[in-house]
Structure P
Amino acid sequence: MIKTTAAIEGMHCSMCETHINDAIRKAFHVKKVKSSAKKSITEIVSQEPIDETKLADVIREAGYDLKSVTSEPYKRKGLFGF
């Protein structure tokens, strides 16, 4: 699994977070997506790498600006994260 972190400009509230999360879920097959307006980031966990060009298009169509994208292997944390 892969964790993709996207820096997004223009999020100001929880409705912005929900709007971005919904747009990403519709465009990609993801396991988990979580946005933070306070940190201006969205974290996406997926089985396959996220196409950065398509991600930028999805974010732009939602009314926000994608500033940067980083990816790394996803490591589960917690009680059942072996």
Structure Q
Amino acid sequence: MRKGKKFKYLEALKELDDILEFLQAEMVDVEVLSSKIKRAVELVEYCRRKINSTETEVKKVLEKFQKSEGDILNGSPEAD
């Protein structure tokens, strides 16, 4: 990712889409090809990290929900 700027997931996907369009063009500028590929790798890595961290957060929320749901069904007064 570019230093000094935080990207959001959808912005990263948009930039990846732009890079893909560049790569699919009939006339690819080989002068910038390497930098585009490096940037695409950075963006893919960012998106993977974001997806993994979001998945972890969702699992934690679901586990907490299931626990509190079980507490309610079992009559526990301390359901969060």
Structure R
Amino acid sequence: MKYHIKRITIFALGIIFLVFGVLGLFLPFLQGFLFIAIGLLLLSLYSPTLREWVETHTRRWPKLHSIVGKTDAWLRRTIGDV
């Protein structure tokens, strides 16, 4: 039961962050890119296709790819098995 609640919570947070990110692209007081990045990282825990997309698009920039890798590892350690 806890496993399903955790999955639903993380998925909902990912969607909420994506919505805030899209709003942030139009509203000057929200950081749209930051919210979109957080939402994509949360959702990539579930979707192998999205994970591959994030990996492919961050390889061009080694520093960004390193940050994404470290953040993903931190999320997996913190959240646990999803």
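Every number here is computed from the coordinates shown, using simple stated rules; none is lab data. A quick note: this is a predicted structure, and the numbers were derived from the prediction, not measured. Cβ atoms are built from the backbone, for glycine too; each structure is taken alone.
Identify the structure, out of P, Q, R, from whose coordinates Kirkwood radius over Cα pairs in Å was calculated to give 12.8.
Structure of origin is P.
So relative contact order in percent (Cα under 8 Å, 6 or more apart), computed for just one structure, reads 24; which one of P, Q, R is that? Kindly include the intermediate steps, with their values, before the conclusion.
Details: P: 44; Q: 29; R: 24.
Only structure R yields this read-out.
Assign the value 19.6, calculated as mean count of other Cβ atoms within 10 Å over residues 38-45, to the correct structure from P, Q, R.
Clearly, the read-out refers to R.
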